[in-house]
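Pasting the structures here.
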Structure P
Amino acid sequence: MTTTNAQPQDHGHDVREAVRRHWVLFLIQGMVMIVLGLVAIGEPMVASIAVALFAGWLFLFSGIIGLAGAFTAHRVPGYWWALISALLGIVIGIYLIWRPLAGVVTLTLAVAIYFGAQGVCQLIAAIAQRSVLRSWGWVVFGGLVNIVLSVLIISGLPGTAEWTLGLLFGINLLMWGFSLVMTALACRAHAG
């Protein structure tokens, strides 16, 4: 009978140590993201167009890669669906690059639909789990906020498309930047 005194490793320590060693890079990246977030919030229309163009290039490149993959695997089940999906990605990508303003409206509508669907799902989950989830009221509140946001965005289209994506993207960059700055500072403080 062999006994081992294996102690569980602290994987969090490895992550903290890696961030501590490179904290300046995390700090710089966080500060750049904060600045970009503030610029996007200040100029949401420009940021919305940038998001639409970025999405267009992603669709185009993923469609081209998917098309190459479909031609190399033409005997695989689902070949025709993969081919249609790749061609659709290429067409959507070209459309978003060629007409980014129209793409902004479409992407804004998709975001609004997502918010609405997420809100409905939150309401259903909260009501179903109200007997076991003490914070179910907050989940209901979050779901209602998402539904209200969805209705406001959809009811204001196409005008809301001018600022919705850019504003949301800016807030995302800003919060991500703050989290990186705070992580860098916290890991630096625990040096040694």
Structure Q
Amino acid sequence: MGKLIYSATASLDGYIEDTSGGFRWATPDDEVHAHINDRHRGVGTFLFGRRMYETMLFWESPPDGLVPVARDWAEIWRAADKIVYSRSLERPSSERTRIEHDFQPAAVRELVAAANADVAIGGAELAGAALAAGVVDELQLHTVPIVVGGGKSWLPARVELGLELLETRAFESGFRFGRYRVASTRNLRL
């Protein structure tokens, strides 16, 4: 049985994109990138929303000349299965990928329970739905030492999470990592 892990990189004020939709400020150096790779090396399946999937497609056929940590990430990406939740995509643009038109928490629970490896969920909207449904087991956050003042939050509104700190790490670049077990979820939506 695997765990469902929501992994993100966010600004100190909690945004994965700034007000213009940009995230270049979140580009990790080699030390942080290697840590991200190691965290995802054991993932058997990635769950993505359409926008995150389209962003990640770069790694399906990256250009030659990538630095070693980027080549390593491309191998991790290609080795894992991918499930994309989208009502507009009809077929995938990558290997080992299937399209689901609706996010079904019970089906995700079954997938994770049957998995021989961890399952990672990416994209704030999809992860927010999974958090609200109470199916996420763990949060992993790389915090960037920058305040962007607004944009897309990495966490959903109106969901209260009880968390247990499992691990922290500081990096030379100022990035910080925190890993938390989701101990409780309370949906505050009215």
Structure R
Amino acid sequence: MRLFIASPLTHEVEEFLAEIIFDLKQKRGRVKWVDANNIHLTLKFLGETDENKVDSIISAIKRISVKHKKIDSLVDKIGVFPNLNRPRVIWAGLAESVELLKLLARDIENNMADIGFEKEKRPFKSHLTLGRVKEDSGLYELKEAIKSYIIEPQPITFDKIVLFKSTLTRSGPIYDRLLETNLA
């Protein structure tokens, strides 16, 4: 089964991000936009996982959740990975408590390594994926919109850790919550 660990968003933040996606969709470019209800803060992508590891993963997440308090932040910008010259991922960025999110992600990373998952080589960057660029051509208008997009900072609270099972379908991924636990 395909698994990842994430912090879900409130309905208010999902609606806020849906408006941004709607605005950006008006610009030309082949982008696979994320359904706002599926946007989350990924803390660790586990990938294809043996079912025998699920109990250990759940135990680790429960241990982690009692050590970390809820984290308040702000959604305050739009950006792309790796850069505007060659955008691959369009994201909404966070302004506050980024170090606390890094600590939470590092704790998850270390605990998952103990279970046998490979550590991520890239540093953790707290972001909310809005879309994935499918083709380089015809993106000028979209790049300009992203470059000049101004966001009224939106409060966001990360107060849960969820173990998601992801089933890929032609119409997009389906996420099932195998575990949801509150941060302390």
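Kindly point out which one of P, Q, R the value -28000 was derived from, the read-out being helix-only ellipticity at 222 nm (-39500 (n - 2.57) for each DSSP H run of 4 or more, over all residues; to 500).
Numbers: P: -28000; Q: -7500; R: -9500.
Of the options listed, only P reproduces it.
The value 2.6 for distance in nm of label points 7 Å out along Cα→Cβ at positions 64 and 104 was derived from one model only; which of P, Q, R is it?
The structure behind it is P.
Volume of the Cα convex hull per residue in Å³ was computed and gave 126; which structure, P, Q, R, did it come from? Before the final figure, lay out each step's value.
Details: P: 270; Q: 126; R: 116.
Label of the source structure: Q.
Taking volume of the Cα convex hull per residue in Å³, for residues 96-175 alone as the criterion, which structure among P, Q, R has the greatest value?
Working: P: 90; Q: 163; R: 179.
Top value of volume of the Cα convex hull per residue in Å³, for residues 96-175 alone, among P, Q, R, belongs to structure R.
Each reported figure results from applying straightforward, stated rules to the coordinates on display, with no laboratory input. All values reported here derive from a predicted model rather than from experimental measurement. Cβ atoms are built from the backbone, for glycine too; each structure is taken alone.
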